[in-house]
Structure P
Amino acid sequence: VWDLHSGEVKFTLGGHGDSVNAVAVTPDSKYVISGSRDSTLKVWDLHSGEVKFTLGGHGDSVNAVAVTPDGKYVISGSRDSTLKAWDLHSRKEIASFTGESEIKCCAVAPDSVTIVAGQASGRLHFLRLEGIEA
């Protein structure tokens, strides 16, 4: 994290066991979520630079991370062909989708429930989180 006025580096977020492939910032700018080749996501406090918690459940590299506009959920896509939805409050996986090939990217629509995932095969999946408040 840089101080743009002084040009000084305040701190560097380090803690993954392998390369970081994707990052997303929560809408309130308090946290950053990183996805790594070590198959985990880490939630970092941008004020302190400390890891708040780690989310594990993918079987391979995490390639994509997106946060819902309401800041309640994080979506992750992996080389293991899965897309997972995580509740940031409970720190639990709440949904999982398995594609035909590696998930390379994902995005969340402004409604916080529509998810688009792109696969290595060239296919796009349009998914919807149901059973949560939009």
Structure Q
Amino acid sequence: KPVLFAGTLRDNLLFARPDANENELERAIKAASIDSFLGHLPKGLDTEIGEGGFGLSGGQAQRVAIARAYLKDAPLLLLDEPTAHLDPQTEQEIMEALRRLSEGRTVILSSHSEAMKAFATATLRLSSDRNRESLS
């Protein structure tokens, strides 16, 4: 679950990179598909959200986290269950945004989702039986 704080959507996005300009912010919003719901928010980017993302759906909160990653532009992404608790359609939308984000980056992804397996180029399967660990 993304860490979101009480404040505006804009503040939550710029948390990753406070010095980002409007063009960079707009590119991150588009890349993470935030523009798909932004027009439905009462004040757009200036809409207040509550602690923990109160006022946003799970998929919308995930998109905020993805937009932050675009703004941060880090070479390494650690993703822990990025599509957990999402409906299949939202999971597919998040996966597409993550595919775009992962281009040219190293991604370490932890997930139980069968759909997320398509995202992987190498898989490390862990189980409680240490003899069953495998890399494929």
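Bear in mind that the values in this text are calculations on the coordinates, not laboratory data. These numbers were taken from a predicted model, which means no experiment stands behind them. Cβ atoms are built from the backbone, for glycine too; each structure is taken alone.
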Practice problem: Name the one structure among P, Q that distance in nm of label points 7 Å out along Cα→Cβ at positions 46 and 110 of 2.1 was derived from. | Solution: P
Quiz prompt | Label whose coordinates, when Cα extents along the principal axes in Å is calculated, return 46, 32, 25 (choices P, Q) | solution = P
Quiz item: Among the shown structures P, Q, from which was the value 25 of relative contact order in percent (Cα under 8 Å, 6 or more apart) calculated?
Solution: Q
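If mean count of other Cβ atoms within 10 Å over residues 38-45 is calculated from each of P, Q, which structure is the one that comes out at 12.1?
Q
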Quiz prompt | Structure (P, Q) behind the derived value -11000 of helix-only ellipticity at 222 nm (-39500 (n - 2.57) for each DSSP H run of 4 or more, over all residues; to 500) | solution = Q
